[in-house]
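Nothing in this text is a laboratory measurement; each read-out follows from the coordinates by a stated rule. Every value quoted in this text rests on a predicted model; they were computed, and no experiment measured them. Cβ atoms are built from the backbone, for glycine too; each structure is taken alone.
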Structure 1
Amino acid sequence: MKAGTDDLALTQGACGGDLLFTEACQKLGIKVQWLQPFDEPEFIRRSVARGGDGWCDRYDRAKEKLTLPIRWAPKSLGLPPSSLGNRYPYERCNLWLLYTALSYGIEKVKFICLWDGENGDNPGGTAHMYKEIKDRAGHVKHINTRLL
């Protein structure tokens, strides 16, 4: 996608594709900013540690190389309404990532999606983000994990 040192990559920093994306961007000298749905200890517990110790180590190494501050939704956006359920913080974070990207101009928004294409993930999962990007910006590079 011809990204370079003048570009900004946005992601949560979760185990799996988020950290793989972060590592790839860092190798290319692309600035990365993590926007996370929870404060950091809860985010690590819910979205990094569930993948195992190896992902926690990768998170720590990638975090050390970040040049932009991590932003946590509860601090930046306030607490979400508890009535919206357990998965809402992820949906809200997806939209926060998208709207942050759109604030730089729709022509600059490119979404790289490492995903199996299944709709079985929960609200706020990859299917949600894919649909939101397609509906608003349309620039999607889908890497289907079933074909790797």
Structure 2
Amino acid sequence: MIRKLKKEDINAVMKIWKDENIRTHNFISKEYWKNNYKYVRGILPNADIYVYILNEHIVGFIGLNNDYIEGIFVDIYNQHNGIGTSLLNRIKEEKENLTLSVYKKNTNAIKFYEKNDFIITSESIDKSTNEIEYTMIWKK
């Protein structure tokens, strides 16, 4: 089941955010994610967040600011089961186009987004991590 974020969901969502960023972005220091935890926790409620519930537990979420996807996160135990695609399809229902940024070294995410009809439109350097990231877009 997919639903909007509730106030009481924040701890579960932030655990997935931290754990999956550290695991997936092993080319960035763990300290970077730990140092940004409090900031992200503070701004998270400003985005439109949809959570995926499985057996009464949050196992994934997607964050959206207008037409910009802040991220899709699925816990390690539930990946490759269609949860990320379901979350993405949920917001595609409401939007005409979507944009996101993804690190060039995050090849699994790039493949996922390309499989879901996103295309790379530009490349830049993320000033906070000094890593190359792609901008990807999807149009209905």
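What to note about this one:
- In this comparison of 1, 2, the computed figure 20.6 for mean count of other Cβ atoms within 10 Å over residues 68-75 is attributed to 2.
- Comparison of 1, 2 - label where Kirkwood radius over Cα pairs in Å, for residues 12-75 alone is highest: 2
- Ranked by distance in nm of label points 7 Å out along Cα→Cβ at positions 52 and 108, structures 1, 2 are led by 1, which has the greatest value.
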